[in-house]
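Okay, got some structures for you below.
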Structure I
Amino acid sequence: MQTLMRAGLALAPWFLAAALPAQWGALPTPTAPAPRSGALLAYDFLGNRTLLYGGNFTNELWSLTGTTWTQLTPSTLPATRAYANLATNPLNGEILLYGGYVSGSQYADDETWRWNGTDWQLLAPTATPGGLARHGMAFDLLRQRTVLFGGRYDSWQAQQVLADTWEFDGSTWTLTLPTGSPPGLIDMAMSYHPALDLVMLFGGRDASGTARDETYVYDGAAWSLINTTGPRPAPRIGARMVPILGRNLLVLAGGRDPVTMEIFNDTWEHDGTSWRQITNVYGGMYPARADFGLTHDFTRDRLVAFGGVQANGALRDDTWEYGAQFQTFGLACAGSAGTPMLTGGMLPKLGSTTTALVDHVPPAIPFAFMAVGLSRTQWALGSLPTLLTGFGMPGCRLYTSADLLVVIPATAGVATWSFPVPLQPSLVGEAFYLQGVTFDPAANPMGLAMSNAATLVVGN
């Protein structure tokens, strides 16, 4: 315990001084939907899972539970479409789908669909916004209605970009006449902001083709322009923006410049007052991509992203998460009791105790070591990884700067490391690096064997 306390005291100043990195990490999934762009993601409260709809002009429906993607086959499915939008009602768990360009047609759709947890239902509202695509949509949790803004009518009307605001109350759509409306926009990011209890809109492209960088909020009667000074994301289209209710903020990720077609791989958080860019431990989602799906897994309090298109036009089928991370890397070297492997236990979340396990400790040895480092690229003697053959450990490599070497107890060949993460919001996104070391006199002249390594990123 004293060793862990010293580890905490040693790491805390670095946590406080470093810039906040983002919490993106790849999620290994044994199965996945085919590579695609334009997929729509939403959290299914009724099924406690993430849903994926469409992409690539399909109407496929997939669910993600844990690390497993499963294709669903409900009795009813909307027709194939692209550039539609989804909004989730957390109060009753229903998901609303509206609009989109229908495959094989130059027209946009005006259908309103609702997912009830098991099937899609085509609704028959007395009024609709008309055939729309590339619009923004979000559920206003305070006012309990879905808000839709902007979009474009049928695709052949290339410059017709709308500035209308519509609301859906569960039975019909109503055109509202708010003051201070943004200009007509397409491909904007839109979400409910839990810190403000307002719907927020960012970016998009106006009728002249210009990408915008304004931030607007909507209260049901007026749109208001905010954050006109200070840092904010660059002008962009196709960004994704979703709330993290537990932290009372919005996260915006990705998008592209419609002129240069540069894909942004940045991440921003809005806390209700200002924008703050979050630097990326892993360089964001790799490679950078646009037109990916993004939602918030409310049960596990993590953002989930899927697919998209990268700069060379290739489509992606990988899944990423934004939250506390335990990502293994590197190779272990064998000891007399087998090859020690480092695996994750409890994730490094604020106010909780994170854990990791090192196996294949020689049974007669009641302890192992955990090397805890602040870098995976440099250590006191040079660059990382370092081959340790010259130190009497042939085939072993050091992957972490090993700023601390913590003794951890072992039982029945398994050693457990733990660290209490302080309940301090400024630590969210910080990273450190682990590698297990077993004391094994029979392994090599140095009497040590090394596990693989892991990157840990603190989350909420």
Structure II
Amino acid sequence: MLKILGNRDFARLFAAQVVALLGTGLLTVGLGLLAYDLAGAAAGLVLGVAYTVKMVAYVGLSPVAQALVQRLPRKAVLIAADLIRAGVALCLPFVTDLWQVYALIFVLQAASATFTPAFQAVIPDILTDEGDYTRALSLSRLAYDLENLLSPALAGVLLLVLSYHWLFLGTVVGFLASTWLVWRATVPPVADGTARPFRERLGRGARIYLATPRLRGLLALNLSASAVGAFVLVNTVVLVRVDHGGTESALAVAMAAFGAGSMAAALVLPRLLERAGDRPVMLAGAVALVGLALGLGAVLWWGRAPDWAAFLALWAAIGFSYAAILTPAGRLLRRSAHAEDRPALFAAQFALSHACWLVTYPLAGVTGRWLGMGPALVIAGLVAALGLIVARRLWPRDQARAPLHDHPDLPPDHPHLRTHGHGPHAHSYVIDDLHRRWP
């Protein structure tokens, strides 16, 4: 897997991702402490609003931002977004009111909603071999999981000798380091395409996404992953502290078990995907996730919490299944659009997947608070099961990459017909201006 780091440009962009993630992790810890400083016992409500602002920015602004910057140089867009994020982090130590926190978080997440899809769309243009790109996706998954483990630990060490305000300076350093690494990398320009009006650019990614069967299936699987993933992120603290009488360090161990399962999946997925393909692996991950959620939810509902070792093993298994669903998503996006449409398609995935989280985060919190952990996990499992059923229906098993189709609306001398022949023909099929519906 690590051999792809021999590609200098990918190595620099991957390093940029890692340092930016570490900076974001420090920001998360610092934001929690800042919220407590400003709101005391209501800090949880403040953070809840802040994370809702984050999701709203992700869902609402990502397609808009992509449409606005589509014709701009990608390297300039990435650098500008990183500099905006660094500037916001630099302002956070000086805020005195909650409205300032919310406003700064909105600006920061708007920049992230611009940066992340653009960054994700660059990688398949650098790593054109599908095997290399799959390894890059696994490395990215590892980076996210390692950040979840390392950032809190790094923050804890820094807080031994510094006030929490210095964590925001660490965030600034992370984003500035990311800026420098992106500047050093060679970022391919967006492939030339037809100049389109803003309204068409705005909806193009979603139109391609929702017209492609495998991506409609991916959206349903995003719902499955977010339903159980939201339960883990929102309610693990309750399970650890109440059912197991654990300490704060025990909570860290539980989340580390979830992350370890996800990392294990990232390590084995390249070979597994090469042998079995995307659909079987992703659906198997969803089946496992549904089974684990419903099984453990039923046990908790009956008042029989598993012992600590079994709980950690279950959390690792959930992490493995969760990553088996989400990690291959980039492969589906890569093969579902021409190069010039990939930024719009990645932006659509970014917005639509976060829309799932916008639903499942409050669902996990409300059901856990008012119904209890067992019923809440069963409900999460049922939502995940719904996503699985819809995905199996929308993403047919025998869907061909080169379906037979024709173009009765094209003139006989059209270049496409001269290339592929008149009447029914087959070629690698994606939704574009000539192929607006799946045959």
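One of I, II was used to compute relative contact order in percent (Cα under 8 Å, 6 or more apart), and the answer was 24. Which one was it? Clearly, the read-out refers to II. Consider the structures I, II: one of them gives 21.6 for mean projected area of the Cα convex hull in nm² as calculated from the coordinates. Say which. Checking each candidate, the match is II.
In terms of distance in nm of label points 7 Å out along Cα→Cβ at positions 344 and 360, the structure with the greatest value among I, II is II. Here Rg and Dmax of the Cα atoms in Å, for residues 336-383 alone was calculated and came to 16.0, 48; which of the structures I, II was it taken from? For Rg and Dmax of the Cα atoms in Å, for residues 336-383 alone, the value 16.0, 48 is produced by structure II.
Here mean count of other Cβ atoms within 10 Å over residues 176-183 was calculated and came to 20.6; which of the structures I, II was it taken from? Here the read-out was taken from II.
Could you tell me which structure in I, II was used to calculate distance in nm of label points 7 Å out along Cα→Cβ at positions 144 and 376 as 4.7? It was calculated from structure I. Figure out for me which of the structures I, II the number -1000 belongs to, where helix-only ellipticity at 222 nm (-39500 (n - 2.57) for each DSSP H run of 4 or more, over all residues; to 500) was derived from the coordinates. Structure of origin is I.
Quick note: the coordinates plus some simple rules give every number you see, no bench work behind them. Predicted, not measured: the structure shown is a model, and the values here were computed from it. Cβ atoms are built from the backbone, for glycine too; each structure is taken alone.
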